[in-house]
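Below you'll find the structures, each written out as structure tokens.
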Structure 1
Amino acid sequence: MAVSDELELTAQPVLTLERRHNQREDLHSLARLCRRFKVVGIVVGNPVHLSGDVSPQAVKIQAFAAELGEMTGLPIHLWDERLTSREAHQILYEAGHARQQHRRIVDQVAATLILQSFMDQGSGIRGQGSEKPWNDTENA
């Protein structure tokens, strides 16, 4: 999980949420974190195939994101996450982190990259309202 500053200029990592066996618990945990950090919109990494085609995992994530949006009442924005884990590993490697440490923080770095990419494209969350979520893969 990552959050932005109030001006939506920079993304910062927050934590890695450990998934539970019960999806409802995951949704409740995320909803609590959204309240804690005063979240106004949620950017969800959309794991499409390199070709841009929707993957089976993307279908699951999109359903999860829709439920999260219903539970929190916040706008959901799906964002292409292709190659963010690879880029996160590269950043950690270049920063001198041992490979063994990557697993612990790679998701936080990837979440930060996804959110920063969303903001860099001028897709600010505050200005988006609750219209249909913009999805990079639909407009590619």
Structure 2
Amino acid sequence: MDEKKHEVTELIRLAYDAQSRSYSPYSGFATGAALEAEDGTVYQGCNIENAAYTPSNCAERTAFFKAVSEGQRRFRRIAIVGNYPGQQGDYCAPCGVCRQVMREFCDPETFEIILARGADDYRTYLLRELLPESFGPQDLER
């Protein structure tokens, strides 16, 4: 197995590990994410629901907020998984809010988003493909 495929497989494994800690009593749809910083550090996140719904947080944002709160600002890629317990899910793409959070911290031309249904069943996209014509920090420069 080549080195990049091994790294992606490990990132997907960590996303599934994070998914196992999901707090999703209302939807039953558990998601997990594993975010790799440029220095190789991986931050995991799971979705965390709330009875009032709007305070809920997606796995991707949980991972980003953990990383940013610890001083990370540069990221390489993220693996995302999601499904109902006992079922193999489809590819679970990030919501629009999560895509915008990614755009805040990631270069759309290089940041990879890995959508996985299994360790050997995944698709990789660049952020610019999932968030074309995006609004980012440079749009607020004076």
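Every number here is computed from the coordinates shown, using simple stated rules; none is lab data. Everything numeric here is computed off the predicted structure, so don't read it as measured data.
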Problem set entry | helix-only ellipticity at 222 nm (-39500 (n - 2.57) for each DSSP H run of 4 or more, over all residues; to 500) derived as -15000 - corresponding label from 1, 2 | 1
For this session: Looking at mean projected area of the Cα convex hull in nm², for residues 15-70 alone, point out which structure of 1, 2 has the largest value.
Result: 1
Seminar exercise, completed: Ranked by relative contact order in percent (Cα under 8 Å, 6 or more apart), the structure on top of 1, 2 with the greatest value is 1
